[in-house]
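K.L.:
Some structures are shown below for you to check.
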Structure I
Amino acid sequence: MNNFKTKDFSYELPEGLIAQTPIKERDHSRLLVLDKERGTISHRHFYNIIEYLNQGDCLVINDTKVLPARLFGVRSSGALVEFLLLKRIDHNKWETLVKPGKKAKIGTEIIFKEGILRGKIIDILNEGTRLVEFQYSGIFEEILDKLGEMPLPPYIHEKLEDRDRYQTIYANNLGSAAAPTAGLHFNENLLKEIAEKKVSIAKLTLHVGLGTFRPVKTEYISEHTMHSEYYQLDDSEAEKINLAKKAGKKIVSVGTTTTRTLETIGDSKGMVKPCQGWTDIFIYPGYNYKVVDSLITNFHLPESTLLMLVSALAGKENIMKAYKEAVNRQYRFFSFGDAMLIK
């Protein structure tokens, strides 16, 4: 594999182009279409995506659902504490990011909303991260739905008025700490049109961890260690993907999370098997894709593993050229931003 440096994936982005709120109509975002073979770029809208999908192709989506995982409580002293749930360890124990971390000692108790929910720190995992045991009556997910806020990425500073806008319309399996944002552009009507065109739609689940926002801090990208995330693919959905592959049709992946899952479980011929597990696959230029032919994605942070993943599919020079043009044409970037199709 090529020994790229992290700084090779840097680009200039004016802060004003970081989308702070979703646009009114999901499928009205702009769409930059990059032809990875020719290196050509065209500018469309997301509802035009159907023109790039053909009968027999398989569109693969991630049906994970974001937990309203940000909680605000108080210690016995009255001091405010912020919790961000990262990973369920047991039915009432969670790996949790706690702010401020310095005072989050073992035995500290936090009360949420007049005692509807209580949390006790039972172990220190690392700086800022604690193992928390919760006490409550009823169903934890229902309590979380009442008390929790969406864990928006750190670059979004505006309050989200409708938290459903940080969920895809097909979100089903609760467990993500962040949304698979490429899927936010689809609405019911567009999915219906895609199905009517006899494009199969396959679902898988990958629960997105906050490690997706973790910057690459090594000089060479090959030295970076990826976080791991849980995935699952069922029998019927694997069959849809394999039927399209056998027929020589395109596998169109919606998002980097879907892509990482497919490339984790695909064999050398691009076939997939129903399975579940954890993936820490790191895809960067030099990687040969096995399953994914085309990718629908958003615009990613400079020097991020996601930018490296798309560069592996389209070629680094093509991606950096496309990003430069997106900046010049004032596309909206990151989670609530515009989309790109690599075809």
Structure II
Amino acid sequence: MKILIYSSVFYPGIGGIENHTRMLAAEFVRAGHDVKVVTEQPQGDAPSLHRIEIVHSSHRRKQLQLFAWADVMYMPNITLKGAWLFAFNPFKKWVVSHNDFHLTHGNGLKTRLKRRMVRHATRNVAVSASVSRVVGADSDVIYNCYDDSTFRVYADEERDRDFVFVGRLVPQKGCDMLIDACRLIQRPFTLTVVGEGPEYDRLRAKVEILRLQDRIQFSGYLQGEALARCLNRHRTMVVPSRGPEGFGIVALEGLACGCRMIVAEAGGLPEAVAGHADTFAMGDLIGLHRLMERALDEGEPSTAGRGLFLDRHRRLHVAGQYLGVFERVLGLSKPTSRQATQPC
């Protein structure tokens, strides 16, 4: 197949959609398909990706050429900036994946137009059942993948720290509530905060005011093997999101690195761990504190039963599900059940 990916954000940008789309594109190529990408993301001096041509969205003529070339266009999260292409061929096969709840944010003109557009897509995909319920159109559920070659257990790392948080330091991610929960712990513990963002200085100041700087460390931004090894040094990952998450790839990464998981019941986040985590109500400080105390009591985490679950989130498996959707919209295979991945 000739696959055109139209994504507002992409490599070398950093984020869930950027990383997931890059992994899918690489697996599509590995499976023998031709892949081109149109994106608003500047490429700068970033190394090129193997057999993937990346075109900036400012090149309109090239976009039109690629649109005519493609068998199917795949759009991770709906963007109106790619809609003009359909004026030249409204019958082009078109698959949209929905990675979050942005279609529920307000009722402005742009959001209303996006809701209308998704109803005209050839097929919609949602990254969780929670997201599927708000798409406004019938959709397949295909859970996200993670980088299974990088996020794994490293036998040479010693798991000698307690808690780890990984995420952008913004209010929605709940790191401030995690620090409040730490304040309630009356025994020795350690917490590592991995990430950067506008809340960085405020959170560091809060730790100092609470006199927890000996227990809570800020590592800054980590990625790839450096992040995976950091996770391997911690017993428990906490994902305390204050707002609904479309899925939660970071939770898969924590599971794959052998961490015990504590996650908020925030949108599709519990689906990302599918029973392999302790959960608490979103925003419930006392509930979070109790689970952290229990984690300290239990010591080393158990990883029993995770293997099969993680197998279903490997890049090859998830990319195969997307390719199955593309084949069905092109009439190359028979329709199957709309629920693509079942938690084990």
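Read the figures in this text as sums done on the coordinates, not as results from a lab. From a predicted model like this one, the values you see are computed outputs, not experimental measurements. Cβ atoms are built from the backbone, for glycine too; each structure is taken alone.
K.L.:
Work out the source of 16 here, i.e. which of I, II gives that when relative contact order in percent (Cα under 8 Å, 6 or more apart) is computed.
P.N.:
It was calculated from structure II.
K.L.:
Quick check: 35, 29, 20 is what I get for Cα extents along the principal axes in Å, for residues 41-104 alone, calculated from one of I, II. Which structure matches?
P.N.:
II
K.L.:
Further question on the same structure: To which of I, II does the computed value -9500 (helix-only ellipticity at 222 nm (-39500 (n - 2.57) for each DSSP H run of 4 or more, over all residues; to 500)) belong?
P.N.:
The correct label is II.
K.L.:
Continuing with this model, one more query. Who wins on mean count of other Cβ atoms within 10 Å over residues 121-128 among I, II, i.e. which is largest?
P.N.:
II
K.L.:
Which of I, II yields 3.7 for distance in nm of label points 7 Å out along Cα→Cβ at positions 73 and 281, as computed?
P.N.:
Answer for the origin of the read-out: I.
K.L.:
When distance in nm of label points 7 Å out along Cα→Cβ at positions 97 and 153 is compared over structures I, II, which one is greatest?
P.N.:
With respect to distance in nm of label points 7 Å out along Cα→Cβ at positions 97 and 153, the highest-scoring structure among I, II is II.
K.L.:
Of the structures labelled I, II, one was used to calculate distance in nm of label points 7 Å out along Cα→Cβ at positions 33 and 265, giving 3.0. Name it.
P.N.:
I
K.L.:
Comparing distance in nm of label points 7 Å out along Cα→Cβ at positions 129 and 241 across structures I, II, which is largest?
P.N.:
Going through I, II one by one, distance in nm of label points 7 Å out along Cα→Cβ at positions 129 and 241 peaks for structure I.
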